[in-house]
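What follows is a group of structures, each given as structure tokens.
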Structure P
């Protein structure tokens, strides 16, 4: 299993790209310190300007309002939250209209994430405060006040707890005021990024000590990586929780959920500040320090059963090999292959 990456010759953004977010499996929005939000269409490889932000807004994080879960129609129009250095978060429509701007923190708003059903938003700021907001942007509570900036937050799978960074510590705080808080020292340097997977309930953290670590939700260490050359600037679980991606300076790594590395890419990107998987888990995008947006998809995935080995060679084709007589057959599909399973003489 490895990543196949693609970069344009010239970056579309003129400054550092800070965040990316998928709307569909083939459409991505990216933000940059050049105040532009761009829309990338991967079907026809077109890039268009959605909005040019005011000069005082430098975006930090972008997160799309979650799509309808369980077949319910989404009543609310497609919007995303955009956090910025001016202490505000902005609710922006898909067309690029700023629906609402809310004064949230003193200093920059370093993180903003919707919960899984879209009923609440959490923001974290340079002022060390973590605040919970309704989906219309009304403040519900201040969950925590830390003495140092909170660089990253993540919701628990059932949206009743929040994981956040506090210097070298990780903190899991329930929304219930009386419930017990879990806190532990996770890294030897400031923690820059966390992610919590909704399927496997596993936590990822990465920091300035140049390591990434995998934890369970009780704070028990499952894997600690070797020391990398540069700080870990971005982490993201694939939606199914089987793999995750890690970004660093000129580095993109694909790992199994146990922490073992499948693939290492060394693209010319600068630091990768934000990573996002498409909802089907087949594509990955990263916002890069030199203004590029890097795209990657997973290839060479293997399935084995008795004497058959099946390899995903391209997005829409598989190679079937019988190892007894070295017979090879190619399967071509009309649509992109998202998931597969091989067992009992059948491929699903």
Structure Q
């Protein structure tokens, strides 16, 4: 509510009406931020038929109203308060948003739940005061660990407690939580500054690389993987995995305007370093869980190899069928000489069932 020196207008009015005026633009206002260009509030204001802002500060309620981004009147005091914070109310412009201006409660509630998981101990409340009144509150002391438990709630975990790792380096904070279940698919969700990076990115690559390396190293050192065994692939070690990878980056570089893929190269190395160090320690301190994780990967590897052999055999048989073997010849089912034999007989009756 104070006067912004450069503009000579209240700071709240500058934020609501001037592009690139937010604290996240140019640095200094926030440690990390999901925004990038400082246009969020001013664009919402410009695309709304009306917007009202109430600022509770220093015992007073300050109020200002806008119509399509233009202030209707100056900022004024409308009452006293013992609270602090800001309330913003807006109506999206139907001339701009022609498909709908009605917000879906479930969609917003899902996002609120996600934010509550990603920011441990924060309490978020969403209330719908329209015809079908409903209200939900989200608060998770476990943070992303609780998120993994929520995602695995209908599955059968192979270890009771989700693994949780956190650390920071060069101003980048890394949080990872994971838990394996009896399923065969993997669900990895990555976030940067609370933004869901649907397409992954460097932080997710760093996590996957570290996961594969650490599990293989542990398996070798503890003779779960034998000398004759091949290393487990990334696909093997991720079978049945549910994981959340969340980083806080002071200067994220996203690929594309939709912010669905992180591009910072340092995010990969730092995520890989922080996670691998902590995960190695976890496996050493929890040998029973570690063995279950490695054995889950070895079972996936055997299934992968068996499936590959089955595909090759099917393709080979198909090729032989196309080439039309003479009726007296039959294709072998294995190339292993130890379990294969050849019979040379005279006539079908002499061959019997051979």
Structure R
């Protein structure tokens, strides 16, 4: 529900979008006389503007008139499914709105990040999306390099002072743990991602907390590197060390596949002997043998929301910094069972 103009000194583009039932970018198109807006939508947006007494920031409009219509995406971890999907969906949202995209893939989140920021700044981009899931970027003074270019971080290790949109990693972990507890499991093996990654750290800490809340022993923990062989090696080490467990929680579907192989080689059946849960719901997960129970992350929603947020900041300089979370969904298949 929009906040009435009488209760705030200056309505924002977000209020107009809410009242008109459209996105921030559609309001921006109407304000900037973009040709690809239907007459009905244009009228609804204008009616909302009039009702709220909204006055677009003239400086912002003048600046957008000189817009390069280019945004930059700086991506670490592009070789992995999750970060790659986030970047792809931000790019698609930007192109749908008439922006060109510069993609800068980095393999080291400090020196290469500084170089990438300077590079995209030289292109006079309108905005920057950071996808930096590994720790290290927080040590870079990003805003002093980027200047006044609007920035949003998505699926990233939290960098203070920069608006962010992330998946709720804690919620995903709780969905997994509760499913396993509800089906009788109390002895977990966790194959986490590298703990210097945003998602891996939160999921590991959350799982420890859930186990404590339910009076369950902490999980047997091995750290993988997101790749299938690391899941295989971690599961094999756990089995060889003689640990007793009834469920494997892998930090992504690829490592879950590696765990499948190690369990099979040890003569253990999934799910008859050991239940296995993954994360991401990659397209292949439904075709594993057995099909994998996993967490589905809505990369389309994350990408669209991240770009819309950047567009809002571009249209409304001084927009209050906030953090948003996108909720995950548990997909139950045949790799888990009650015991």
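Since every read-out is calculated from the coordinates, none of them should be taken as a lab result. All figures in this text were calculated on a predicted structure; none of them were measured in a lab. Cβ atoms are built from the backbone, for glycine too; each structure is taken alone.
Things to note:
- With mean projected area of the Cα convex hull in nm², for residues 109-188 alone derived as 7.1, matching label from P, Q, R: Q
- Which entry (P, Q, R) yields the derived value 0.98 for Rg/Rh (Cα atoms, Kirkwood Rh): P
- Structure responsible for 3.0, with distance in nm of label points 7 Å out along Cα→Cβ at positions 101 and 229 calculated and labels P, Q, R on offer: R
- Source structure of the calculated read-out (semi-axes √(5λ) of the Cα gyration tensor in Å, for residues 13-172 alone, 25, 20, 14) within P, Q, R: P.
- With helix-only ellipticity at 222 nm (-39500 (n - 2.57) for each DSSP H run of 4 or more, over all residues; to 500) derived as -11000, matching label from P, Q, R: Q
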